[in-house]
Structure I
Amino acid sequence: MIKIVYYEILRVYFQYLILRKIKKNGKIVLVDFDFTLAIHECPASYKTWDLTVSTLNKSLLKELKCRKSEFYIFTARGLRSKKLVINWLDRMNISCGGLFFLGNTSNKIKVVQRIAKFGKVIWYDDLADINPKTCLKKIYHPEIPTSVEFIRL
């Protein structure tokens with residue numbers, strides 16, 4: 001129960017921060033981390049994604065640079081991954097406008113559906129959860145508001 005309340009508070013807080021960015025810029029570019037920006041191998045021996053062997057999606061980074069807009073990492077990871085993600089971004093020499101850790105894919109979808117009412121959202125995501133122990137992928141197909149430019153990678 002405490003975990004549910006914690007993630008709900010976190011989701012509302014990140015939603016507020018994103019809305020401030022939209023109000024300031026008129027739009028926001030959100031980029032998923034796992035399997036969108038960071039490409040992982042999926043050997044069954046891993047218990048979690050090993051960021052030391054993960055590679056950068058260079059074609060996505062090139063596209064983001066062409067947009068000439070600041071982008072924000074928008075991940076289903078929990079806050080415990082913050083240091084790992086920051087270290088990986090530093091190692092790849094990537095700077096972004098901020099990091100939003102939503103805890104799960106459903107929370108990401110809820111946030112986008114709510115913030116889309118207030119401005120343009122450009123969203124790069126695979127919209128999938130992948131179990132690192134089995135490498136099985138669960139793909140989400142939510143209703144995406146028309147004000148969202150969604151790019152599934």
Structure II
Amino acid sequence: MSGFPTGTPDELELFLRWLAFLRGAVLHKASGVTDEQSRWRPDGKLLPLLGLVNHLTHVEWRWIDGAMLGRPTGKDEAEYFPGPELTIEAAVAAYRERAAATDAAVRDLRDLGTRSRADDGTDLRFVLIHLINETARHAGHADAVRELLDGTTGE
């Protein structure tokens with residue numbers, strides 16, 4: 001897990017530090033579970049850890065590659081409940097790869113005022129704040145699922 005973010009006058013780097021910290025929280029909650037445990041949901045409620053990691057990977061892909069870079073993306077509800085072909089190990093690796101790709105793209109864009117290709121009024125600053133918010137929400141979600149799964153609490 002990334003350490004608690006430190007301050008910096010570079011707003012873009014500050015956003016990336018917070019995003020890395022929150023990704024680390026999600027990955028911490030997804031570590032040390034079996035594939036079976038990664039699919040567990042309390043009484044069929046909430047999303048499983050595997051679904052949370054997979055969903056967050058796709059969220060970054062849609063917002064960065066899609067909205068900001070103008071590449072074709074899409075959304076499939078199956079990202080929340082992946083089939084047996086996706087293991088937790090593969091999902092974590094994909095999330096780490098996506099995080100590196102997101103960070104590189106953001107640093108290449110550099111200007112927080114860069115408008116999205118969707119021409120919908122959003123800019124890179126909006127996208128990064130959205131990714132931080134989405135990741136924070138799901139980090140809390142992962143925390144709850146993991147505690148209900150096996151009692152693991154803490155960072």
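Computing helix-only ellipticity at 222 nm (-39500 (n - 2.57) for each DSSP H run of 4 or more, over all residues; to 500) gives -18500 for which of I, II?
Answer for the origin of the read-out: II.
With distance in nm of label points 7 Å out along Cα→Cβ at positions 58 and 98 derived from the coordinates and found to be 3.2, which of I, II does the value describe?
Label of the originating structure: I.
For structures I, II, calculate relative contact order in percent (Cα under 8 Å, 6 or more apart) and state which one comes out highest.
II
Can you tell which of I, II yields 14.2 when mean count of other Cβ atoms within 10 Å over residues 50-57 is derived from it?
This figure was derived from I.
Every read-out reported here was derived from the displayed coordinates using simple, explicitly stated rules and does not represent laboratory data. All values derive from a computational prediction rather than experimental measurement. Cβ atoms are built from the backbone, for glycine too; each structure is taken alone.
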